[in-house]
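What follows is calculated from the coordinates using simple rules that are stated; it is not laboratory data. Everything numeric here is computed off the predicted structure, so don't read it as measured data. Cβ atoms are built from the backbone, for glycine too; each structure is taken alone.
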Structure P
Amino acid sequence: MNRTKKPKLAVWKFASCDGCQLSILDCEDQLLEVLGAVELAYFSEATRAVVKGPYDISLVEGSITTRHDAKRIQEIRRNSGLLVSIGACATAGGIQALRNYASVRGFIQTVYPHPEYIDTLEKSTPIRNHVFVDFELRGCPINKEQLVEVLNALLNGRKPNIPTYSVCVECKRRGNVCVLVAGGQACLGPVTQAGCGAICPSYARGCYGCFGPAESPNGASLAGWFRRLGHDDASIVRLFRGFNGASEAFHSVSTAHENPKPQS
């Protein structure tokens, strides 16, 4: 990066709820330090100011769901030194990737009074399916402390220190009683990457998988636990098809139970 002036930071939105962009604004005390280290070149959620690229770092929220956006992300990639996808939509397709398992045309015919006006792709896909991504920051929404760590690391030329272990580690650190083993609840914590601080299990609720698959998850084994708890195939499919349901590790488990092999 050019050290003679502040690096240019741009924040882009695709198909998403804006939650991850709001997490940036929610950095509070850290936000002033971040803005002091960069030139905020483009961030429509925060300012109307627009500085022309190229940009040193681009943060991209949202999945690709239209032909227009598929072209726009290519342009952003060409104008970005480093590109970081942030949030479940950008890293796994998001909750809108549920469309990938059904007929999009059927949805359009049912929901819209004028289906002919709708121009969309059949699938909702993560940013990495379209361009090279330098780093993926998981979460629905992202963890603001992790975001600050990523920006700090990239601005200083080092690898971000983001955990890849499971939510179970966070549960142990908080002294939580296991909602899966002791409580008999379905919990995706054993296969979900840490980052939320084990919020749901801390309130005696199973993990929803907001931060996507942990490193080397064994989803098939966890699905076996769910079956022993009384969940049928349809229930297991729903459990694995949440915010990160289109991620490969979760997708493989849900499709295996959607079309189970007959018992020999």
Structure Q
Amino acid sequence: MEYGKLLTEGRNPRSAHIDQMSTLEMLRCINAEDRQVARAVEEALPQLVPVVDRIVSGMKAGGRLIYTGCGTSGRLGVLDASECPPTYGVEPGLVIGVIAGGDHALRNAVEGAEDSREAGAQAMEPLSLGPADVVVGLSAAGGAAFVLGCIDYANQKGCATVGVSCNPDTPLSKACQLPVEVLTGPEVVTGSTRMKAGTAQKLILNMLSTCAMIQTGKVRENLMINVQPTNQKLKDRAERIVLQLYPCEKEQARAALEQSDYHVAHALDWLEAHHDSCGN
């Protein structure tokens, strides 16, 4: 790749003299650039529709959603995957994050790890990929060799492959079946793609996993009925969810949750089954 020609590597004229700005001017400059991210993601929404549909159909067939990336992109994928089990009560293996350099790279820079296609393929091997799985490659530049290796391997295994990048016509877009290009433009600090590009990737990951969880029955109305109440705040949320979905008193909601090991969906079923004894 000719990195110097990438949008994400370009110099941003609006921040050319940011080192001479006051603190407030810096903040305003960064905030103004950040406001462009949501618009860039909005323009990419039509590209995301078939991605969500394929993830959902794959999950219904027993497949998984697998993110892979390097650096910031990889960390964002691991973050999104790790938040699905407590939020939606799914098994940890349903949404998986794979980062170049392994878990050590979550807290430490392992920049050279992104330069090997072979390492990408090797990272995919233990996952026993199959046709129902969806592998989403994340690369702001769109050319990380590790991610391309992951996508190549996933293609060979018959998976659906998705590429999320922030430049047009990237090698990643050409390698995958469902390309998503979010053109966030030059960063405030040249080449620092943890900023606008990273924010765009985070927004997209939110959409992919959230839409998939909604469409596979993990949400009722706009309430997370499979939330894992592992602390007092979440237990209180579980009670409020029950109260919003079933006409009963707080004591009845709490009793139903206690009977159901604080599983909201089961508590709702319990209340329905004990409708008369609950006084409704």
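Consider the structures P, Q: one of them gives 4.5 for distance in nm of label points 7 Å out along Cα→Cβ at positions 195 and 243 as calculated from the coordinates. Say which. Of the structures listed, the value fits Q.
Quick check on the output: 18.2 is mean count of other Cβ atoms within 10 Å over residues 83-90, derived from one of P, Q. Which one produced it? Value 18.2 for mean count of other Cβ atoms within 10 Å over residues 83-90 corresponds to Q out of P, Q.
When relative contact order in percent (Cα under 8 Å, 6 or more apart) is calculated for each of P, Q, the greatest value falls to Q.
So helix-only ellipticity at 222 nm (-39500 (n - 2.57) for each DSSP H run of 4 or more, over all residues; to 500), computed for just one structure, reads -16000; which one of P, Q is that? Checking each candidate, the match is Q.
Taking mean projected area of the Cα convex hull in nm², for residues 139-226 alone as the criterion, the highest value among P, Q goes to Q. Once mean count of other Cβ atoms within 10 Å over residues 91-98 is evaluated on every structure in P, Q, the highest one turns out to be P.
Computing Cα Rg over 2.2 N^0.38 Å across structures P, Q gives 1.16 for structure Q. I have 5.9 for mean projected area of the Cα convex hull in nm², for residues 19-74 alone, calculated from one of the structures P, Q. Which structure is it? The structure behind it is Q. Out of P, Q, choose the structure whose coordinates give distance in nm of label points 7 Å out along Cα→Cβ at positions 131 and 251 equal to 2.1 when calculated. Structure of origin is P.
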